Structure I
Amino acid sequence: MSIYDRDGYHAITMERIAEQSELSRAALYLYFKSKDEILMNAIVSFADYFAATLQELYDNREKMKDEIFDRLWECCENAYERDPVAFTAWQYFHQSEMIGNLHRELRDILFESGAKVVALQHKIVKYGLQEKIFVECDYRTLSEVIWSSFLGIVYVERSKNALSRKSHLTITQNLAKRVLSRGILRRPKDDSGESDNGE
């Protein structure tokens, strides 16, 4: 993962991994058949952690009902902060050219690990809609809007950091959370009888 982070996917070879791990190539091949299999291991571990944090939120949804959006966003932030390299590798492998080149078995593993995360995100947002916390819409679409907003911010900030060594990740995430919440959370009606989201 350190080779991936430093030099990118195409710079990774089994020889470099063996050297970095202080193993012989033969010893490395006892455990893994390819660099993709090694990366997939890290991705699955990351996705399992992310799914566990989302499951915990869903299990405690009644207690966190009034802050469900903030807690969902925090799950994304915490997962990214825990392992930004595995997070970006996970998204890298979701690009169409990468998926197309993956061995079927690894493609299935990638799909299953991502499907757990997506299913939990959908369940949390669906609960928010059922409880009338969010504006009325399709829960799957709203879940994708929240997730893609988070992803977009991460990628813009990583690009800025790579190009200029500047990053405003926390500031940008906080503003995005505020802006999104004003658009997707139901608001109590004001004195005019209209809620501030136009209903």
Structure II
Amino acid sequence: MNKYIKLVITAAMIAFGIYMMFSRNIGWGIVMCVLSAIPILLFFKNEYILLAFWQLRKQNMTKAAVWLSKIVNYKSMLHKSQYGYFYYLQGLSLAQDNPAKVEPFMKKAMEYGLNMKHDRAMATLNLAAVAISKGRKQEGQRLLEEAKRLDTSKMMTEQIKMMKDQLKMPSMQKHLHNPHMRQRGKYF
């Protein structure tokens, strides 16, 4: 549903509540005016994103992805403050199955902005994991330090410690394949 339709519904509910108050149904008029706060809340916090967060909390990534897929055109359906969370949730729903595809979603989420510090810490941690897996150790180290700084509630200390341990291990990919060793012995 378009975000501006919610404002029209709110205005209609308030108008109907005022009409009911003038027609001597003061109680129901007040109830209608109070209930008009629901579409206003859903204007700033989209219902599909709230349901996706609920499914994510229950560790059900597939249902979270289903709720996110119902957002067809995010610019017309979401408030600007929700753009970052849309990309953040898409990245988290892909994180288990396709970790390599997470990076563009998390970068977009950080670009649009996330309100909560722990969400920014999780996004930077995911970006650090992708950087480490692609062999960019310095960028991964920098992102891990930033994630540690953002994690004020110490919820991700175990994950950050595991990532730092992975950074300390030598990269075996560089040592396994040396293209110059093939040519050795050719001319001897």
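A few comments on the model shown:
- Structure responsible for -21500, with helix-only ellipticity at 222 nm (-39500 (n - 2.57) for each DSSP H run of 4 or more, over all residues; to 500) calculated and labels I, II on offer: II
- Origin of the value 104, 34, 26, where Cα extents along the principal axes in Å was derived from one of I, II: II
- Which of I, II leads on distance in nm of label points 7 Å out along Cα→Cβ at positions 64 and 96, largest value: I
- Comparison of I, II by mean count of other Cβ atoms within 10 Å over residues 40-47 - largest value held by: I
- Here distance in nm of label points 7 Å out along Cα→Cβ at positions 8 and 168 is compared for structures I, II. The highest value is that of II.
- Structure responsible for 2.6, with distance in nm of label points 7 Å out along Cα→Cβ at positions 56 and 88 calculated and labels I, II on offer: I
- Which of I, II yields 18 [relative contact order in percent (Cα under 8 Å, 6 or more apart), calculated]: I
Bear in mind that the values in this text are calculations on the coordinates, not laboratory data. Since the structure is predicted, the reported quantities are computational estimates derived from the model, not experimental observations. Cβ atoms are built from the backbone, for glycine too; each structure is taken alone.
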